[in-house]
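Next come the structures, one after another.
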Structure P
Amino acid sequence: AGVVGADGSLKFGNFTVSPATGTVAPNGDKQTVTVEFSAEGKQQFFEVLGIKISERDPATDLLGMPYELSAESCIPGIVNTDFLQIFEEAAVWRKPSDDPNELIKNTFIEEERCFHFGPNM
């Protein structure tokens with residue numbers, strides 16, 4: 001069960017449907033229904049809306065024709081610790097080589113948190 005607001009919208013759970021009621025003439029008229037979703041944390045939301053239509057047998061659809069609303073809220077982020085994924089086309093070393101003569105080219109060094117492009121001219 002939802003709550004009808006002063007603006008004529010119906011709020012239930014994290015969904016707001018507007019308008020809450022309306023009349024559509026049988027001559028092919030249309031009625032736009034807007035559904036807004038209020039995201040909350042990282043989870044999925046499901047609600048079942050009952051659409052009541054006149055001249056339907058109420059015994060068949062006591063609460064109206066069921067219409068499921070579903071939405072998922074996500075928390076955006078940037079991966080900044082999975083260096084193998086970030087630098088998938090480059091070498092990733094935990095620490096620099098002990099050999100000072102070894103050229104480091106296109107290598108990310110985790111210990112230094114630095115990307116080495118190698119010698120450039």
Structure Q
Amino acid sequence: IEYLGEVVSEQEFRNRMIEQYHNHSDHYCLNLDSGMVIDSYRMGNEARFINHSCNPNCEMQKWSVNGVYRIGLYALKDMPAGTELTYDYNFHSFNVEKQQLCKCGFEKCRGIIGGK
């Protein structure tokens with residue numbers, strides 16, 4: 001599944017976090033290279049709702065298609081139909097004071113979403 005949304009600069013996304021999303025606990029974004037972010041809060045697809053796990057069954061991959069980067073979620077193993085898809089968000093928080101606690105249930109859970 002491709003991760004879709006509006007591609008904006010990291011600075012623009014930080015501004016949106018302060019000015020527009022400050023009252024929202026859920027943030028739908030994915031970092032690209034070169035200081036760019038896919039902001040899927042206002043426009044995106046079902047990929048933005050895929051949960052984090054410290055023991056994921058999928059991974060995000062970046063591909064260049066005709067010179068344009070695309071991000072997709074790919075399975076790490078065969079799974080039966082109906083299995084919840086998860087990936088490791090592995091992000092650095094834009095707001096260190098409000099890091100999200102991880103509740104994935106994995107025995108070696110890191111305790112927070114992001115960071116290793």
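A short reminder: the numbers here are calculations on the coordinates, not readings from a lab. On a predicted model such as this, the values are computed, not experimentally measured, just so you know. Cβ atoms are built from the backbone, for glycine too; each structure is taken alone.
0.75 is what came out when FRET efficiency 1/(1 + (r/R0)^6) of positions 37 and 77 (r between Cβ atoms, R0 = 35 Å, to 0.05) was calculated for one structure; which of P, Q is it?
Working: P: 0.95; Q: 0.75.
It must be structure Q, since only it matches.
When FRET efficiency 1/(1 + (r/R0)^6) of positions 53 and 101 (r between Cβ atoms, R0 = 25 Å, to 0.05) is computed for each of P, Q, the one that comes out at 0.00 is P. One of P, Q was used to compute mean projected area of the Cα convex hull in nm², and the result was 8.2. Which label is that? Label of the source structure: Q. One of P, Q was used to compute mean count of other Cβ atoms within 10 Å over residues 21-28, and the result was 11.9. Which label is that? Attributed to the structure labelled Q. To test your reading of the models, identify which of P, Q gives 25 for relative contact order in percent (Cα under 8 Å, 6 or more apart) when calculated. Comparing all candidates, it corresponds to Q.
When helix-only ellipticity at 222 nm (-39500 (n - 2.57) for each DSSP H run of 4 or more, over all residues; to 500) is calculated, the result is -500; to which of the structures P, Q does this value belong?
On the way: P: -500; Q: -2500.
The structure behind it is P.
Assuming 14.0, 41 is Rg and Dmax of the Cα atoms in Å, for residues 29-68 alone as calculated from a single structure, say which of P, Q it is. For Rg and Dmax of the Cα atoms in Å, for residues 29-68 alone, the value 14.0, 41 is produced by structure P. Between structures P, Q, the calculation of distance in nm of label points 7 Å out along Cα→Cβ at positions 13 and 85 yields its largest number for P.
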